[in-house]
1. In terms of relative contact order in percent (Cα under 8 Å, 6 or more apart), which of structures I, II, III is highest?
2. Compare distance in nm of label points 7 Å out along Cα→Cβ at positions 73 and 113 across structures I, II, III and report the one with the greatest value.
3. One of I, II, III was used to calculate P(r) over Cα pairs in 5 Å bins from 0, in percent, for residues 65-120 alone, giving 4, 13, 15, 21, 26, 17, 4, 0; which?
Structure I
Amino acid sequence: MKVLIVEDDLMIADMLEEVLLTHNYRVCGIAATVTEAVALALREKPDLAIIDLRLADGGLGTDIAAQIADKRGLGILYATGNAANVVLTSAQGQACISKPYSEASLLRALNIVTEIVTTGKASLPYPKGFKVLTPPRLEQSSHG
């Protein structure tokens, strides 16, 4: 499977690449900004993307999914150091994992994202700090 890494911390990006290559994934590119990530995704057509939520130049990882016209079949795993304050929905990707995460947690998270893309379902167990993204809820108006 081809994986796009979107991470502005080069040490983390290098570590991710090493883990993925060791476990028979193919890294199709590393991007540090939204613009770089969108260009790589459109050119390389990855199967999976690991996307940091806060990127270089103040970019947001969610802007990447929004700009990729045909993201059907692309599994998106967001990574963030501030998961408690993150509000993401399945319109933006499949899952989110909290930093720091272990190699085993990352690999399990990618397996779950792949499972969601192929079957529409996620099986337990979930790794620590992992969350499946759910559909957006309709806002209910509250009167008085």
Structure II
Amino acid sequence: MRTLVQRTRHASVTINGMCKSSIACGLLIFVGIEESDTQEDIDWLCKKLVNLRIFDDADGVMNRSVVDIDGEILIVSQFTLHASTKKGNRPSYIRAAKPDIAIPLYEAFCRTIATALGKPVGTGEFGADMKVELLNDGPVTIWIDTKNKE
């Protein structure tokens, strides 16, 4: 399971011209799922994300988590995080899980992170053509892959 995490001042997802979800200060998390991902990956990743200290404290040091600042989270599925660009110029997405595997894992990821955060999270819609807007704060952008835990 791969995530691309962005610290935001605000973020939103629009589908077919309608705003599906929006957040104020917090994290925009793009998540890519592969067939070998499990609930263990979800649990590890969710704990890591809600405790990731990338928000400034009173001294301007990144020392606070999204929980510490009472921030919000927006989660967007993005199979392209598993793009392979080794051959040619057209990316291959062979490592990305098919919908029958990815959708239940994506939904479990959203539920698990909401529980860890202690409040509902915003989401996109799996497989939809989404327009994502954000104001990246910093900018702070971090890549986390559960296959590289150690």
Structure III
Amino acid sequence: MWYTVSVQNSFYASGFLYSLKKHRILLLQSPQKNNLVSSWSMMGGEGKDGEEAEVTFQRIISKLLNLDLKKKHIYPVYDYFHNTRNKINHVFYAEVGNTKTFNSSKKGIFSWVSFRETLKLPFTSQTKQDIVVGERVINAKWRDDEAKKA
């Protein structure tokens, strides 16, 4: 008996904006439902067929924030198999110069927070992990940039 194995090409891309000047990240606070504590998340969405993960992140940010990110300002954090979504999740951050205020959307309120403040916010354990790894990647890049200046 022959079986056909299907290759799953679908993926998810997520991440956050990082302000170089203020050292804060832009996250999304979901609306409160049924008197539950509102949850926080990164911005993200499904990849389209044939689309690169970086382009998906760029598209999602453009759609949510009406912000045109340049590829040279987008950095990969890491990627992994997300059990809940049953697909690969690619995590990115994008460097921006300032902490511009973004309008709320039907998905929630956009807020700039420090990495220290994220320790007190309600996230899924996976999102918390993604932010911790993102902070480490940013700190490593900063150390490398400082070493090049010396």
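Coordinate-derived values only; no laboratory data. As the structure is a computational prediction, the values presented were derived from the model and not from experiment. Cβ atoms are built from the backbone, for glycine too; each structure is taken alone.
1. Details: I: 19; II: 38; III: 29.
Once relative contact order in percent (Cα under 8 Å, 6 or more apart) is tallied for I, II, III, the winner is II.
2. On the way: I: 1.7; II: 0.6; III: 2.3.
Ranking I, II, III on distance in nm of label points 7 Å out along Cα→Cβ at positions 73 and 113, first place is III.
3. Details: I: 4, 19, 27, 24, 19, 7, 0; II: 4, 17, 19, 16, 13, 13, 9, 6, 2; III: 4, 13, 15, 21, 26, 17, 4, 0.
Working through the options, I get structure III.
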